[in-house]
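Asks: The data blocks that follow each hold one structure.
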Structure P
Amino acid sequence: MSTTVMVVDDSFTIREQVSRALEAAGYDVLQAVDGVDALEKYRASPQIALVVCDVNMPRMSGIEFLEQAREVGSAPVVMLTTEGQVELIRRAKSLGASGWITKPFKADLLVAAARKLAPQG
């Protein structure tokens, strides 16, 4: 059984790029279009081992998702964003984010983070 990663981003293109990189590395990928969709899928999919989540999204941001995600599960969350503001990064880490990757992302760094945080069985 392979390890499942949920990719959360309102950009179809980014979701596809991240998904392809993770799938090429052997991960199963579940996609969500925003924080609301992600929370629903997180509740319904306890096998999720890692969440890669955008910060700026409609309906529910990545920060708002982080605030509620710990009530649902304990998978590590890596934030993927164009934002590099120190205060935002500090807030995300205080809410339990395990990492911060800036866009445009490098696939090898993303996969390395996934392998560290959600090793494949």
Structure Q
Amino acid sequence: MEQLNTTHQVAVTWIDPTTGLEWQCQSPGRMNWHAAQSYARSLSMTGKDDWRLPTAQELETLLDRTIYRPVMRETIPFRDNLSYWSSTTFGPNKNNAWIVMFDGAYVLSYYKTNEYQVRCVRG
């Protein structure tokens, strides 16, 4: 069930029927990993304050794995082809974290000082 902002009738959140995760529909934009973590911890939306950055595995659930270079599933209301931070730190190098690039399903680690899109999740 999605939550609606009654002023603009735009979905604020979306619950993925496949995973049960509730996703933030509107990304706040690009920021570095540390700012993204801080943003997620301070986010309060639809009366809930347990938002967080998704893990790399959670971000990957948004991919359509039925096609050769997967992109975001067509049923996702905030579908795009941008790159998003995960909360998952790259094991061998704690200065890096995993991102998911939705323009071909690349999952790569980059410096936490780089800036990528942010989309929070709960559940």
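Every number in this text was worked out from the coordinates using simple rules, so none of it is lab data. From a predicted model like this one, the values you see are computed outputs, not experimental measurements.
Asks: Using Cα extents along the principal axes in Å as the calculated read-out, with 44, 36, 21 as its value, let me know the right label among P, Q.
Replies: Derived from Q, not from the others.
Asks: Identify the structure, out of P, Q, from whose coordinates relative contact order in percent (Cα under 8 Å, 6 or more apart) was calculated to give 29.
Replies: Q
Asks: Follow-up. Work out the source of -12500 here, i.e. which of P, Q gives that when helix-only ellipticity at 222 nm (-39500 (n - 2.57) for each DSSP H run of 4 or more, over all residues; to 500) is computed.
Replies: The read-out comes from structure P.
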